[in-house]
Structure P
Amino acid sequence: MILVMGHVDEHSSRVIDHLKAAGEEVRVWYTREFPVKSQFAVSVDQSPEGVIVLDGERIPLSRLRSVYWYYYHGVAQEPIHPHGPAAEIGLLNFFRCTGCLWVNSPQAVAWHRLKINQLKALKAAGIRVPETLVTNDVEALRAFFDRHDGKIVCKNFTHIGIPQIVTAEDMALLEKQPSLQPAVYQEFVAGRDIRVHAVGDELFPTEIITEDWTFVLDRNLELKRTDLPEDVSDQCRLILSTLGLILSGIDFRRTEAGEYICFEANPSPQFGVYEEACGYPVSKALAQRLIRGNER
């Protein structure tokens, strides 16, 4: 059985369709209904080791081959249920007891939120990443700003919103604030954006053609297939192994000199629009990986 976590959306529905077409049994667990409409039990020293109860059906953990979650939606909170925080902690503990394949594991997804740690791990592995500063210290920010000749970008920790270029005027205003919110600051890197969807060893690279350096709001951007140099393909696989990922959307920027700078390895990437534009079988490749479970 394949368990799909979360609300069924464009991405998970594509994967579910491929799983069902292959004759696989699929169940969906929307955790926002936990603990009201679903339950679990797990034992350290008894057999069977655990069970999930979904819509009254008791599913032994031994039946689970793989779990896929595009996005974790949390659990029911007040006023729906008064024990939201305890339910959250309990569920996160349970996730680590299933013993089956996760795409991606709760640990890998949690690590993605630790942006500076992820970049440090990639740099230690030999991946070229942008110079990055995480701070709310205005003196450190000023030094970083000056070192890069006033060409830096600000990102927040929530992954909500659009990265902003920090101008000299912005810097002057920040220096007048009594305190700053911690944020991620990076050197600005000019070049072409390359998104690589990676499912294990399978790579699906896309060139993003846009006049907007963030490309987030560009309705006229063009997505087209591209090829990667062999060393960059090797880097993609190294990124997955370093971060413990099976699925990722790896964001590079290719400079005019042909250097590939890695900005992020997203463990929950959007891939529907890339499939439509480029004809890439990302969801099918993901379904096939889920079917294999812990087998390579």
Structure Q
Amino acid sequence: MLRERLLMVDERDQTFSYCFEEAPLPLDNYIATVRLVRLTDQNKTVVQWTASFDTREPDPKGLQTQGIRELIISGHESLQRYLAATQTFDQSHGSVERTKLRGATMDKHIEPVPLDKAYRLLNHGPTVLVSARNDGTDNVMAAAWACALDYSPPKLTVVLDKIAKTRDLVEKSGTFVIQVPTVAQLDLTYQVGHRSLHHEPDKLVRSGVKLFEIDGYDQPLVAGCSAWLVCRLIPESHNQDTYDLFIGEIVAAWSDTRVFKDGHWCFETADPALRSLHHVAGGHFYAIGQAQDIGRGMPD
């Protein structure tokens, strides 16, 4: 009879350890450690499985060591069979839901925003989601520091920290998407801002992210937002390296017409769940408040 006991799990380091409670082997103090090491440039993971133990009797021929080695190999083989058997499930349940929208199939509430009005999507200073794609990898992060920069051609800026995987995708692909999340996406916004694709390959699934594409743009857009701005990176190495500041030219934009229409936000008449989020600190957000107008006759 073989009975094991879990000793430790370290999710950040992707490691766990266990010991033998009972085993038909002349061993004492058996402790094994399994660690997953992701090969980021190959989309693969190496399993490191090590063990330490004391033999109760002399083992000059290393038979006990060989037995443990075969036990670990058997564990590897069982893991491979399990992963092969669950691959179909993983592809359908453990991957990010993606939808491609084309012309007539586009969500009835999503409409293009003229580029000369695109800056208004960010003028009120919302927390944004930044998404990017490169070489088959998608990621989404939250960013508090993003703003409009220019009218024609329309440009924006966003601060992307060096530790962010999304930044790496942006620099390699030269494109990215800025989107305005809603109150209904509060938890999603917090999750993508605090989880890392470096440590959690299924970050987007865990965060509840659903992606879609719009015909003509090979970019991952986050479903459920109120606005989307597809951007071409304007490389400025000094700004990027020194200040983490990225400049993008807006090449296309869309909005949810229930809350942004005819070049204007209409939060006061829309569902409150569609209001934008504004991060202060420590997971504390505000939703945008009531409109305050100063007279009429101002430029549209």
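Rule-based calculations on the coordinates, nothing more; no lab input. Small disclaimer: the values here were computed from a predicted structure and weren't measured. Cβ atoms are built from the backbone, for glycine too; each structure is taken alone.
Suppose you compute helix-only ellipticity at 222 nm (-39500 (n - 2.57) for each DSSP H run of 4 or more, over all residues; to 500) for every structure in P, Q: which one lands on -9000? Checking each candidate, the match is P. With relative contact order in percent (Cα under 8 Å, 6 or more apart) derived from the coordinates and found to be 16, which of P, Q does the value describe? Structure Q accounts for this read-out.
Here FRET efficiency 1/(1 + (r/R0)^6) of positions 112 and 200 (r between Cβ atoms, R0 = 41 Å, to 0.05) was derived from just one of the structures P, Q, and that gives 0.75; the source is Q.
Among candidates P, Q, the computation of log10 I(q)/I(0) by the Debye sum over Cα atoms at q = 0.07, 0.13 Å⁻¹ that gave -0.32, -1.01 used structure P.
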